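S.K.: Have a look at these structures, which come just after this line.
Readers should treat all values here as calculations from the given coordinates under stated rules, not as data from a laboratory. Everything quoted here is computed from the prediction, not taken from an experiment.
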Structure P
């Protein structure tokens, strides 16, 4: 594992935001099912995207990489080996559902986090309602899983606190030869559902819904290969935005599309309500020194931003309350507990709630903190360290490559004092 040593830093300059992981994963997956060859530019270079590329190749897709461009010839046939989801919930859930279209057995496993922290019981149950054999190998609702289709048009029901199983079912039922209904209890993370619906609608799917609780899927989706350039990731942009705000720096961010449908774009509006001076100049996002006020924030619609908003809350005047975020406990780590525990080491006045956090103005100091092998925890703590008094060490920071593989080098170019390759065994 690699650690980062970070000193307090003043920042200035420009950063190009890495490509969206969510768009990259969907582009790769849908290229497998297209008729002909798709060309995808700017795929995020991360373990999750590599896992998705490896998965579709096991189903027969032909992949050719030229520079930053991928040409993917669509094929979808029984997998020739066990699918390794790595640390990717998207690979586990999306591939798990799509494999139910095939009249063959597919086995999917992953790393310890996937096997113990990322539940798939609800999705497996919904697939069984549509006619699949879908089982957790250990009977505990986690990977490894075995799926055998084919599923058929029909009605299924599942809980929707986590958006990925719902997205997975919307994808899979779109390819069936008749209409299906998906009934979702307690729908959450709805911006990520909108991202999936946007992809499916652009490919020609017929889907309607009532308040994200009841979906009507027409089925019969087919399409030719497509060309797509992955835009920058608003979830990842949260880190340089936060870094600029808490260090009172001026930064320009490039590579983002202000018209993109990504849910974490809402973070910008939340920060503006806190007093942040953030503006668009064409396709450049400008962050200026700002005075922030605490806010009462429903975090469910931008759940991935919970850890970094906890950091920002330490530097806002008054109290920042993050609520309606219980699903954050079932990500790569229990993000509510993890960020609370680590920020307390740095001196934060922060209190854990069942569904979120209460954060008060705090003076952070350097500390040795743990990433919990969660990229968003590692990145949030790295940002906090830039504005803390004294030096911090982020242990296990290499997990940040999941969404922001160039974080350290990007931040070094704008003035961050980050020392790398502190390797521990």
Structure Q
């Protein structure tokens, strides 16, 4: 557990003694593991970063469809996301973050600032192994209520659950609850306001906007409907910052102190931010991008993490352990027409399971391997940046891959 020291200036002996006592109490609590309930239930949750389909990724899906002969309307996103399927598909519950509205299968499509992306990506997300997605973001309303409705309709057609945006006021009052290994799990999704395209007052119900009282009420309603575990996805903070903002830290502290939410999954920054326990609850401030291709890639915007959380029933509730898997979006080298890419360079946009590639590098160039090592090291550093020594128990995921 991380302590923020409120003492300023000269500290008295009494104050120091108080801090020492608190630290000792924390250490004592951390060392005593919760008692697992005999015959208790358990399940795993995989959650990843933003799904943000930029125009370059639509071009990639067009290229891949020509080579695979698969996909709808000449678009195949399967090869782009295939690298994370071995991890995502093994979770009992896999949650994605669909940041943007979808258009019609044949387009037209748009990139930033008002996204409208191919609906075919939703079919691929389902095939990869995702069960449900959060949809509340600053881009949810980019194409108005029609875009919200089309997106939710298409998600349901693809077999994906959804939380965070609604087609009607009545739907906005509903809570997404799924049966996961015999456990009723609720998923809530909330977002900061959109300054580019805010919803009109009469349609404020269409997107869940961050409000602590509303989140507290939603959790209470979820519990009343039988939810035993409540997971919150929240779109917050500042873009391109690897450290959570003051408002993120304050909201995380308040939510974990004032509600019984069991896990907080953050998005929006497009780069990896820490995972830490706050008031005993795991908070992933940002998992970076699951897939994106920004117009000016920074290297950090291509790095992400899959959060992996194991829930085990105890005599007093749930014990949750946290793992992570570093990911990277490979970006092909930009070359002029007629030029050959550098030897050993990536030829296509691909989401890579970094650890799997490092363990089985094949004939990859040393330059590519160095990039993957950098992603692994840097992601680990950012994830641990606010944790206690040992990362509050956070470790890298080790799965037997097919």
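S.K.: Comparing volume of the Cα convex hull per residue in Å³, for residues 215-350 alone across structures P, Q, which is largest?
M.R.: The structure with the largest value is P.
S.K.: Compute relative contact order in percent (Cα under 8 Å, 6 or more apart) for each of P, Q and report the one that scores greatest.
M.R.: P
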